[in-house]
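Listed next: structures, encoded as structure tokens.
A short reminder: the numbers here are calculations on the coordinates, not readings from a lab. Computed from a prediction, not measured in an experiment: that's the story for all the values here. Cβ atoms are built from the backbone, for glycine too; each structure is taken alone.
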Structure I
Amino acid sequence: MAAGEPGDLGGYYFRFLPQKTFQCLSTPETTSRLRQWSMLGRVAAQAFGFDQTFQAYRKDDFVMAFFKDPDVIPNLKLLSDSSGQWITLGTEVKKIEAINVPCTQLSMSFFNRLYNENIVRDSGHIVKCLDSFCDPFPVSDELRKVLLVEDSEKYGIFSQPDREEFLFCLFKHLCLGGALCQYEDVLPPYLQTTKLLYKDLVSVRKNPQTKKIQITSSVFKVTAYDSAGVCYPSTKSHEQTFSYFIVDPIKRHVHVLYHSYGVGDMS
């Protein structure tokens, strides 16, 4: 049987946790930024509990059981491609793909190289460049060149493993935004919002032996398919349309961070 197809799903049961709110998406400052970045009303975070020990090597069974669960089906939110309204899945998932996303970074100093490499001035202002295009994104500053243009001079300041880190993925998603994104002239709003999201979604604990803080969450980028093809996070593929499952094996919670690329709320 192919990975991610229904079979013996190992008895995972889930429960929706509507009381769990994500401050990272609801503070006035973040709301204002998401509006500017054309993501407001198109990004959501939800929490679900589960009842079995999570084992990372069985992630495909876990995710498939999630999509089959009777408490997930009526509660998992996604945006309709046709109406633009929030809906539930309304189709039977036949197959899933869950890509492991490394999540090891504990400090925002990860991004200090943007200052060190003169992508961003000491004042926080992002250095401008000649306008170009990296389909479908306009590139008008050195930050977007580092994020998007593989043959640019400074692209290599983040290695491929760096770029796969969940912290980097969040940062890049916020920087690129939605369809009518108004880019920031300064870096701090991107860093501050990335940090808020990361802290709210990812779980840490102090190692009792070493006394060091360690991340306990596992992160997966998830796609689901029905009999017609991709059905989640959207039937339309886009770099900025995503769903991440952030699994806390100790609390037995899974946080779902979802965004569908498009024109965000203006008001």
Structure II
Amino acid sequence: MSYPLYRRGTFAVIDGVSYPVSYANGDNYVRFADGDENRPTPYPRDSPVPVDLCERVFSVQVYASYRGHSVLVDGVDELGGARVMDAEWDGEWATINGFVQENRYEYYKHIDLRDLRDYYEKQSDLLFTRWRAAHFARPIDGHPFRGGWANGESAVVGGRPRSGILEIEDGRVTEVTTRAEYRGFPCEIAGISPDGSVGLYYVGVDQERAEADGFRPRDGRPAKTVHVYDLARYHEHHLDLQFERWRQSREFSTER
């Protein structure tokens, strides 16, 4: 039996339900596949849906840990198997662990889903730049950043960023952190203020490089305040709290 909540691709959330859609960056509409029987009923089947009517539009990639390494879960089958790709670009480790090289950099393996740990969705926010342009002006040179951290007040603008244990669309329960890149540094977003200030925690491994770029200790973590227009690859990290329960329920089953 496969994990029923596995998914990949592009989705739109409408009235609290997620639907697979197609979406071109910067477009004003999402589009459903021809003949999609699961399309929300208020919308004509032959017309696209305005993104302004969507609560979220995002793309999903699924990652997990396999033997201590990060892997991309490229697909699953009905028998509980998974096709995974080494996501750390470590050809030596991949070869030793039974992965097969399919092109110059990518190594794949078919495994049992039950062998995965720390299963999460990387949900790339496809409306982030649209939201950013609607809420913030570009920064003024020399203007200090004064916000980005809660400090007793909510540091959330228009529903972003999200964090904590949330029950999201379709009854999914996940532990959410919002992340982005700042000048190539992978970061967790602590908060966003109305002036565009963003509080960041560095989540990478090169502490010396982060310190050289101005990250300083805050709450025991390297931190920095930047502007929202300095961010790239804005996404949410959804640690799936239901996957581990499913995995444990199948742990001693002879049925895959």
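Kirkwood radius over Cα pairs in Å computed as 20.3: which structure among I, II? Please report the intermediate quantities before stating the final value.
Working: I: 19.5; II: 20.3.
For Kirkwood radius over Cα pairs in Å, the value 20.3 is produced by structure II.
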Which of I, II leads on distance in nm of label points 7 Å out along Cα→Cβ at positions 71 and 175, largest value: I
With helix-only ellipticity at 222 nm (-39500 (n - 2.57) for each DSSP H run of 4 or more, over all residues; to 500) derived as -6500, matching label from I, II: I
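Could you tell me which structure in I, II was used to calculate mean projected area of the Cα convex hull in nm², for residues 23-78 alone as 6.3? Provide the component values of the computation, followed by the final result.
Numbers: I: 5.3; II: 6.3.
Corresponding structure: II.
Compare mean count of other Cβ atoms within 10 Å over residues 15-22 across structures I, II and report the one with the greatest value. Present the calculation step by step, with values, prior to reporting the outcome.
Values: I: 13.1; II: 16.0.
Ranking I, II on mean count of other Cβ atoms within 10 Å over residues 15-22, first place is II.
Which structure, out of I, II, was distance in nm of label points 7 Å out along Cα→Cβ at positions 95 and 191 derived from, given a value of 5.0? Write out the running numbers ahead of the final one.
Numbers: I: 4.3; II: 5.0.
Derived from II, not from the others.
Just checking, which of I, II has the largest value of relative contact order in percent (Cα under 8 Å, 6 or more apart)?
Numbers: I: 28; II: 17.
The structure with the largest value is I.
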